[in-house]
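The following blocks contain the structures, represented as structure tokens.
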Structure P
Amino acid sequence: MIKKIPVIDLKQHHAVSGKSGMRDTYQPLNTVFAHSSNPIEIAQGLKLNGADEMYIADLDLIESNGHNINDIRMVNTIIPVMFDGGVKNCQSFEFFLDYAFKVIIPTETIESIDEMEKIFEKYPKERIVVSVDTKNSELLAKHLNMTLKQFKEILIRLDPNEIILLDISGVGTEKGYNKVLLNEFSELKDKLIVAGGLNKDSLEELESLGIKKVLIGTSLHSGEVTLLD
């Protein structure tokens, strides 16, 4: 059975929802798992419904506009957190390890491949997740001047345990997964966590393709998809 990892984004201590990565338009999250957008309440609701891991992105931290890391630390005592705080280098990765069980290295924010290699040299792979951030079928990276194919070769060499394949264009749209993108990373299938725009139908398709894990937000919080089948 495909594992569904619940997603929330945090902004000013509230879970928020939006579409296609347009972060300034995000609104408080309505979810079937809680009566408010409080991340602690949502985590408790998710745990009661069978979640044993969740993904949290701190949008304030990623945009250098404050942080929600104390909320993340609290959630991590309820459910182990896979955390995206916009890691830039080995130093920021190390800092976030005190707040979450796993820390994400996003292509969007990492300063260099050298910094990424330092993280892999210093820390156990069990606590590292690489996020391949894409938009309009291209690698989304502020500091990495390379193609998706070139970055994939680096991933093959570093051999992480888990790789998020994120189509930011699809976030919140429920339009389904990016088939071209998934095909490009097919040789890393066993490590992939597919994310961005997933709906009920796409979960069945991904499971039939042998994908073991997905990140799911909008269709889970609306109740269209359940955590456990």
Structure Q
Amino acid sequence: MDVIPAIDLEAGRSRVVFWPGVSSGAGAPTDRPDRIAEHFVALGAPVIHLVDFDGARRGSPSNLGTLGAIAARVATPLQLAGGVDDPDAIRLAFAAGATRGVCSLAVADDPERLAACLAVAGDWLAVGLDARADRLAAFPWRRGAAPSLDGLVGELAGRGVRRFVLAHATGDAEIGTLSGLARTVDADLLVAGGAADAAGIRRVRDAGAAGIILGEALLSGAIDYQTAREAAA
């Protein structure tokens, strides 16, 4: 299972200050996303997950300069979430240096827009879903009734989606659903957050996830990257 570092972007900076030498007092803290990405890529990160908080609020990518600075510094796939819910937004993100895009739940309920996004991004498109049944049910669906998570993932996979980012997927019920999806759906399942120790990472691994996305847990020093990789192996 891949361990994918995440950086939350706001106004061109990381929302969480990272200090790689905090345990020893060496080095210096930084909120520069390009330097943070470079650190984790040097440790073997296969992908960097970026969340554009400004873009999510505005509905279009807003940290494109920062994205470009990261792309210029690391030769590693960059997966962008936040503000990439239509084809033009995905094109902007890709032109700035992103290689993958994560659409929101709104796209999952709009077949025409989903098809247009897939036409631009193909297999590099992911759909982000909240794995909690109550949150899924609370979404203002345009269809007659709220779908189940496994039903929705199966539907979207049938439409061509090959990657999903599942938030809040580490509870007992959600882990059970994740395990079932991993056995039956032809798609990569990435779990976003929810694990801050090796045991939690192993639990997600054993459920069959293709990757786990860790943000504050890594940047705050709650778990170091090599320990996370060992737990995911």
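Just so it is clear, none of the values below were taken in a lab; they were calculated from the coordinates. Since the structure is predicted, the reported quantities are computational estimates derived from the model, not experimental observations. Cβ atoms are built from the backbone, for glycine too; each structure is taken alone.
As an exercise: percent of Cα pairs over 18 Å apart, for residues 79-126 alone, calculated from one structure in P, Q, equals 12. Which structure is it?
Structure Q accounts for this read-out.
Identify the structure, out of P, Q, from whose coordinates percent of Cα pairs over 23 Å apart was calculated to give 43.
P
If mean count of other Cβ atoms within 10 Å over residues 55-62 is computed to be 18.9, which of P, Q is the source?
It traces back to Q.
For helix-only ellipticity at 222 nm (-39500 (n - 2.57) for each DSSP H run of 4 or more, over all residues; to 500), the calculated result is -12000, so let me know which of P, Q that is.
Computing helix-only ellipticity at 222 nm (-39500 (n - 2.57) for each DSSP H run of 4 or more, over all residues; to 500) on every structure in P, Q gives -12000 only for Q.
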